[in-house]
1. Mean count of other Cβ atoms within 10 Å over residues 40-47 computed as 14.6: which structure among 1, 2?
2. Taking distance in nm of label points 7 Å out along Cα→Cβ at positions 8 and 72 as the quantity of interest, name the structure among 1, 2 where it is greatest.
3. Comparing 1, 2, where is distance in nm of label points 7 Å out along Cα→Cβ at positions 104 and 128 highest?
4. Could you figure out which one of 1, 2 the value -5500 for helix-only ellipticity at 222 nm (-39500 (n - 2.57) for each DSSP H run of 4 or more, over all residues; to 500) was computed from?
5. If volume of the Cα convex hull per residue in Å³ is computed to be 109, which of 1, 2 is the source?
Structure 1
């Protein structure tokens, strides 16, 4: 089976609304707090129809910090997987001090997904809302899209495309050569 492209998606701030505290994004703590980002469902459906693998790669350091339960994180991931048609969700439950290979900005989760799903990383795209996402995508050899949210933190630099929502990125992503890259009135987002 030939390697195929994927769209790697950060979770909080791309697929769902983050909880912003003092200008910094936080994940929802419970399934009840989950709010799917405007247009994310349609964007994922369009990308999926074009043949893209949809793989979430998400840092969830609150698990390591003891401020989030793994079961709550998994419940949110499962709900997003069902609602958005995601192929896989990879979670880094570590904090920076753990020095793991999976925590973004390192490319470990993207590389693991590449092996698991036979992904052509060079033909793939990483979509994220923070500098860690953009650096992880670049380190894995992917094109990168920044969903700019205006957080009060280190700015992301070097993204190939900057947008306000995942939906805005869909035509550009499809133009990179996914099999269904011709948008019609039916598939446009």
Structure 2
């Protein structure tokens, strides 16, 4: 049983519907692992959301990533969408960014079943490939050379900061937060 910390910025907390929408449409996620040397390791990966899990792929060779996931199955997967940077107050440090971000804490496992591995690539191609490409569909001759991983979420949190309308941004509205600052 995990003793998860509370989300500090409850005002930024994303409703579950938008959290799932962000996961489904996200382009790249970043996976954080920890290895036997206790060093964190983060890699960017294409991914799909299948059956309530994050599915990714990598080489089946035993490198840094594989060593880490075999050592520790607890992982954290991050997805973000960045929008505009905007001023909200009089000083340069009174600047914010519009964004959505999702953190998925869970356990990772290797998917061994060939049908599931093919299904993962079907989902990846549906998400990332151009439908107009004239290539054989659902043909994966290197399937035995890749490892498919599934991350089963134990906790998911999402935060967002929406871009205010121009009339609610500085200089129209001064939301300076820098304490005791004099121009």
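Any read-out appearing in this document is the output of simple, stated calculations on the displayed coordinates, not a laboratory observation. Keep in mind the model is a prediction, meaning the values are calculated, not measured. Cβ atoms are built from the backbone, for glycine too; each structure is taken alone.
1. Numbers: 1: 21.4; 2: 14.6.
Going label by label, the one that fits is 2.
2. Working: 1: 2.7; 2: 2.1.
Greatest value across 1, 2: structure 1.
3. On the way: 1: 0.4; 2: 1.4.
Between 1, 2, the highest calculated value is found for 2.
4. Considering all the candidates, the number was obtained from 2.
5. Working: 1: 109; 2: 177.
Source structure for this number: 1.
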